[in-house]
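Just so you know, all these numbers are worked out from the coordinates, no wet-lab data involved. Worth saying up front: this structure is predicted, and the values here are computed from it rather than measured. Cβ atoms are built from the backbone, for glycine too; each structure is taken alone.
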Structure I
Amino acid sequence: MGIGFRKLLSKLSVEKRCFCFSARKFLFGFEQANITVKNLDKISLIKVLIRNGAEIGRDCDIESGLTFHNCSDYGNLKIGKNSHVGKNCFFDLADNVSIGNNAVISMNASFITHIDMKRSELDRLYRAKTDAVEVGDDCYIGANSVILPGVKLGSKCFAAASSTITESFGSCSFIAGSPAVLKKKLEF
């Protein structure tokens, strides 16, 4: 009987956190509610993301402490089944961020989908743009890596820790560096 009661309490606690997010969104707007996502536990986080437009596959493990930027919902986020997203990752959702099945995204990884220098003279040289980021199935993105707008990684890519990925790479690529370069092709 004790185990059933604990499960019920846990479910009620998750629903309470989801309700609090929805209430804050209704009263103060999405941006204010989005601030609270960083503090949600793993189970509540997945439910809030799905209820606000994200596509999350089954058996995903998404850690807490995530930051979402440039969004009015989470509709530009798609994570395939059985994938892992580590703590403190940053998602710029000005455009789509798509992560395939069985992918591992290590802690502090950043997904950037836009560039905008409208307050700077550099805007004359580098116009504002948005572009999607795609990470294929069975990929590994190392800790502290940054993926920039328009990057597409094929399946089974391995990005070493602290890589700055500025261009697309095909399947089975082992990449590293800042900017990331192809170190070798992986053989399976």
Structure II
Amino acid sequence: MVVSHRARCIFVHIQKTGGASIESALRDSDPGIGAVAHDGRRHTSAREMRDLAGPEQWRGYFKFAFVRNPWDRLVSWYHMCVQVPVPNRFASFVREHARTFDDFVTSATTGPGERTTRNQLDYLTDDRGEVIVDFIGRYEALHEDFAAVQRRLGLAVALPHVNRSVHGGYLAYYSDATRDIVASRFDRDIRYFGYDF
């Protein structure tokens, strides 16, 4: 999670949506931004962040997040896990339980892998399912949407590309079966954000 008191913003970092790049840019504008982990977790929901921030800060700060096509997001996530030189607990779990991308989609879904089954919308809504952030950008329009965030916050910082994994276009990674699993698992994201395969 990232809170910038200088920019008066709260960034909800959903995995594999360009968040590491956004965090880096925000730190360039506000070196006072501290650690990103809460209870050992880097990716905290808006609902949790609202409780941590308190009502006054939550109301007064600009809250934003980015989302990504679920099919593309899982390809990127898998490749990050198998390519990272020093695997964390999650990447180690994936390496042990998912020898292939198909395994990642079908089998690496319990324990640490359970996070790969969570809809992005769950990071952005309250207990009633209402979106509680002010702006949701798209990974597919990362530079344009982050420019809109910068205009809103009065920032002028470069957006680096960090935490990049190497892989081809996501369409080639899916069988009919795995495509349909993702469609079912992320049905809420797909419908709300208008994504398709």
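I, II: which one has distance in nm of label points 7 Å out along Cα→Cβ at positions 21 and 93, as calculated, at 0.9? Of the structures listed, the value fits I.
Determine which structure produced the value 30 for relative contact order in percent (Cα under 8 Å, 6 or more apart), calculated from the coordinates; the candidates are I, II. Label of the source structure: II.
Using the calculated result 12.4 for mean projected area of the Cα convex hull in nm², pick out the matching structure from I, II. Value 12.4 for mean projected area of the Cα convex hull in nm² corresponds to I out of I, II. 4.0 is what came out when distance in nm of label points 7 Å out along Cα→Cβ at positions 5 and 117 was calculated for one structure; which of I, II is it? The structure behind it is II.
For the structures shown (I, II), mean count of other Cβ atoms within 10 Å over residues 61-68 is largest in II.
For the read-out P(r) over Cα pairs in 10 Å bins from 0, in percent, for residues 29-108 alone, a value of 20, 62, 18, 0 was computed from one structure; give its label from I, II.
Details: I: 20, 62, 18, 0; II: 14, 34, 30, 19, 3.
Traced to structure I.
From I, II, which structure was helix-only ellipticity at 222 nm (-39500 (n - 2.57) for each DSSP H run of 4 or more, over all residues; to 500) = -12000 calculated on? The structure behind it is II.
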